[in-house]
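Next up: the structures, one after another.
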Structure P
Amino acid sequence: MSLSDAALVKDNHVVAAGGVAEAFTLVRKAFPEVPIEVEVDTLAQVTEVLEAGADLILLDNFTPEQTAEAVALVNGRATLESSGRLTLENARAYADTGVDYLAVGALTHSSPILDVGLDLREAE
């Protein structure tokens, strides 16, 4: 499977839709047969998107301790991927939590880049 085979709900989508569960639900309605991975930043978002029916959740910038909490919370009801904060040196700590997949950005982070962010922000 590649990124062209699935949808990835990221933080900008969450802001635009008004919440993580809302973003997931909108994509699910538009593309009912497409696998959807949902990026979350908090344990509360894990609960929201799990209750909305997500079966693949990306834990973004969680610590190993938070990752272990998410694994316990999900309890096999969805597949979990850890991303952000992972290095080759700390990957074992994340793997030991029971998370299903690890995304280690060592290759990406080792190349020179120009990081241009177009992040949406919630209105204040």
Structure Q
Amino acid sequence: MKEGEWRLAAVRGATTIDADTSEQIQQRTGELLEEMIARNRLDPDDIVSIIFTATPDIKADFPAAAARKLGLSQIPLLCSQEIDVTGSMRRCIRVLMHVYTPRSRDQIRHAYLREARQLRTDLPE
């Protein structure tokens, strides 16, 4: 990739909630999205789409509702249920954000907040 050339990239993130409430789902998801955008110096126009997954124990609201509250309602959003693997992290919301960026793959800064930090201990904060 040439310096300054924009390309399609993916930014990952995850967070956890303490209780399955609409308020906490929206607050924690909003916090995560804001962190992903800030870490990568993104403008909403840079975002192509966002996929959210939630563990099966999250039922009170859609994580995408938080994106709409942040003004990202013109971006395609999709919610799905995470695979229910025995022993996996509970009450976890994951995000896959597709963006246009001039950053190289090793310059992308993913965001894992709260208990979800343990999912990717290999990444810098």
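Nothing in this text is a laboratory measurement; each read-out follows from the coordinates by a stated rule. Just so we're clear, the structure is a prediction, and the values are computed from it rather than from any experiment. Cβ atoms are built from the backbone, for glycine too; each structure is taken alone.
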Quick check for you: by distance in nm of label points 7 Å out along Cα→Cβ at positions 6 and 46, which of P, Q is greatest?
P
When distance in nm of label points 7 Å out along Cα→Cβ at positions 54 and 78 is calculated for each of the structures P, Q, which structure yields the highest value?
Q
Comparing Kirkwood radius over Cα pairs in Å across P, Q, which is largest?
P
When relative contact order in percent (Cα under 8 Å, 6 or more apart) is compared over structures P, Q, which one is greatest?
Q
Thinking of P, Q, which structure, once helix-only ellipticity at 222 nm (-39500 (n - 2.57) for each DSSP H run of 4 or more, over all residues; to 500) is computed, gives back -6000?
Q
Structure (P, Q) behind the derived value 0.20 of FRET efficiency 1/(1 + (r/R0)^6) of positions 30 and 94 (r between Cβ atoms, R0 = 25 Å, to 0.05):
P
